[in-house]
Structure P
Amino acid sequence: MKFLPSVIAPWALSRFGMLGMNERNRRYIGRYNPRSLFPLVDNKRLTRTTLSSANIPMAALIGVVDQQSQVKKIASLVEGQQGFAIKPSKGSGGKGILIVTHKDGDEWVKASGGRLTVDDLKRHISNILSGLYSLGGAADVALIESLIHQAHHFDDYTVEGVPDIRVIVCRGYPVMAMVRLSTHASDGKANLHQGAVGVGIDIATGTALAAVQHGQLLNQHPDTGKHLGELAIPDWEALLIMASRCYDVTGLGYLGIDIVVDRDHGPLLLELNARPGLAIQLANNAGLLPRLRRLDKLTAADTRLPPEERVRRSREWFADDSVFDKTVQPGVKLAE
């Protein structure tokens, strides 16, 4: 693998195999994602209903709050839970997600160590219902899900949060993947814009290829010092098959699938994104275009193959090699 140059002019993106935003929108989102199907991914409640009917595993649903009159019942709704997550159904970019790890006395404790009273929980859910975190500010619904427990494979690779794996799937074929690792800078959130580390993952093996934080390649986790080149994703084949199946279930041809690996239940689907960002190219130190152009040439019959066969082909076609421990230089600055 060659290092990408530190700066690429927008007009020269394709020359380096980099997918730009305009081409992503026109050639892939606009071409493969019918707008009528967007509600399947923009509404997490509908996503849950659709995917659970296809037996795609997700975190257990504790409850739904869809009216302000129900907010006062939050304490009884989470009574006895060892931890939980509160999410806006129509939120995006991780906004409005509240992770609670346990209860201490009369207060709940967040992953960051911050403490919440019952009034804090009520206020947060009320804000969700009012549309504070939803797309376009529309009235929303609060989903309360069971807490995901990080697989031990990720110990020392993340801080104050559970890492998630983003897989780009085009026409049913996994094309590129990364894992997002939280840091102190990201406040425990797996969000690259807030300072999380993105680690590119080899489609063939599930092992680390390269890592980036704030657009800069790096070898070690900035907080724990753990060497990122040693990272390997457990249950990799099962995870890819799950991602591939999302194409069959939703009918969307260009998707970002976010998956977490629970220590007890294995891969669980977190959410779907019909407009996946471009930073995954930085994490992989590679462009999407050569891979996507190969998939553009597939026949309709190729897209109807079983997900297991599509995954087998992807692992053969898109194998890559690591850049860890080679000369590290700044990554490409590319807006999502």
Structure Q
Amino acid sequence: MTGITHRFVETNGVRMHLAEKGSGPLVIMCHGFPESWYSWRHQIEALAEAGFHAVAPDMRGYGQTERPDAIEAYTLLHLVGDMVGLLDALDAETAVIAGHDWGAPVAWHAALLRPDRFRAVIGLSVPYRPRGTVRPTSVMPRTDDAVFYQLHFQTPGVAEAELEQDVPATIRGTLLRLSGEGTAQGGGFAMVPRVGGMVARTKEASVAPLPAWLTESDLAFYAGEFARTGFRGGLNWYRNIDRNWELLAPFAGARVSVPALYVAGERDLVLTFRGATELVENLPRFVPALRTTTILPGCGHWTQQERPQAVNDAMLGFLRGL
């Protein structure tokens, strides 16, 4: 990762850490949970070499970026506001915005709410999901034995205690269980046992051998970050799911109008969620300027890390076509 530089900017009331490289048209890349700017390491290099200014922040609540205490400081409006403020801090009128996992809803909604600032959007893993008619947590799966992981995350302190019990095991287990290799072995992650919680979900994978795309050095970077910060910042994003639904009521039925690219792994857990297949098939209805949908064979959830070359090629092809 030669030549990647780091700095801090003020945006929307928080001090944000950026990793960046290159010059030219700006591309902002938003990471998800539990990650950091580091998840875009392969793309920063490739985009910079291709003539773009590649910027990957630690998102609000993560890494070296500030972590406000209040749960309600992590709504999608705050997160999109952070990205608008980032453009201002970089003296950029517009940018292409990309996002993976939780970063994808940030990117989609940045394009939805501010198409004047975000001229195109790239979503990885999570497709654009139009606002539904009911409160999201009210329809999340639950059984006598387990609950959907996003429900499990709702009560402050519960998931933090589990995930922080052994941070290296948490990171290793999460990355492996949701990878293409992990899901091929039945490593599904969506439902959390009522007895045992998240620890029961990561224990077995935490001692499994690493796939070729992931190194001990990569794991050490992530584990070091979360050992220092804890998981509360990232978990607070989940605790605003219903609040986001309320805040976005004025935009019900709105469509993402800017050019778009969607990329996902064939084995991504997100594609197994209720209604996901239909949503991806109908994405052009909600994102009428969608250029391409790319599904990567054998790839799991960590799209840009598991298949860096394929993702780089897809992103650069899209960017050059704008």
Structure R
Amino acid sequence: MKQIIKLEKCTAEDIITSVAETVGASLVEDGLDLCFEYPDKKGRGYFRAITFSHGLSALEFIVNPNVDIRFVFDNCDINSLMLAFNVEDDVTLIDSQDKTHKKIEKLNCCLFSSGTSKYYSLELARKKINNIFLLIINRKEFESKLSHLNCDFDDQNRRIFMDLNGVNSFLNLDYFSLEVGKLIEEFRHCDVENFMKPIYLEGKTYEMLTYQIQYFNNKADNENTNKSIRKNTIKKIEKAVEIIEKDMDQRINVHTLAKQVGLNQNTLQSGFKKLHKSSVNEYIKNKRLEMAKVLIEDSDLNITEITYKIGINSRSYFSKLFKEKYGITPSAYIGKKKNQKVKSA
């Protein structure tokens, strides 16, 4: 059995409303957020939609349904621009014209739009972790924002953004950087409150959009000279990240790390540059400092204990790195946190 959800309007709010009606869930409105928990009898997970200004909206969900679900982007008055970031198991994009099924794999971004001659459908598989972050742009409304910016468009971006009614269908599928993955996590786990929250979330969506469009454009410019990172290499780089995060208290040697994941050092370094925008050592340093900040906030460890916990042997060197990153020494940050606790007690 398969649930077919035909969408006549392609905004995050319309999609989440159609899904909720189909599965018999009640929508909950909380500020900008429109969300629902997936009914236990139908599977597990949640859907969340947020609408911003100028035709931009975001739909994100993590769902493990009992049946396949197919979103059919057909009969829409305006064919929106879609950026689907896949964080987990494969999902499928189906072409109505030639019936081809294209896999959107883990860490893939699919930029697509249905046109007047054909449309796309997005299918979620039953008993799988469907973890998708979807940016949706109504280009007719978005054009007013672009016009204020007085933008110049090359042919590629004109085709993407200035087809205001979505007459032409197109599809672009490739990996997204782990920097974009970090932005998705920051969006999902936003701890900003009050009027700053919608500003923060909208900013994150524009960062994702900017990163991915730049990536697609750069790839188009350099496709004859640069090779894309192979899927197998990306998996090995992911493995390297897992090792780094697991062994944070150990001294990590780039040469040894490369051997552990089956890559040479140059490939590992270039892969980190492309996916993380940093060298391996820079990535390790930033992860250690992020972990130190969490330990200061959530534990009673002193600075010396934290220093060794993150794999740095020198307390003075740790203090120097921490201040460079956060603009405050670890001692001062601990004092600041203690004062906040006293005031809130």
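Only the coordinates and a few stated rules stand behind these numbers; no lab work does. Bear in mind the structure is a predicted one, so any value in this text is a computation, not a measurement. Cβ atoms are built from the backbone, for glycine too; each structure is taken alone.
Structures P, Q, R were compared on mean count of other Cβ atoms within 10 Å over residues 25-32, and the highest value belongs to Q.
Have a look at P, Q, R and say which one yields 24 for percent of Cα pairs over 31 Å apart, as calculated.
Clearly, the read-out refers to Q.
In this comparison of P, Q, R, the computed figure -5500 for helix-only ellipticity at 222 nm (-39500 (n - 2.57) for each DSSP H run of 4 or more, over all residues; to 500) is attributed to P.
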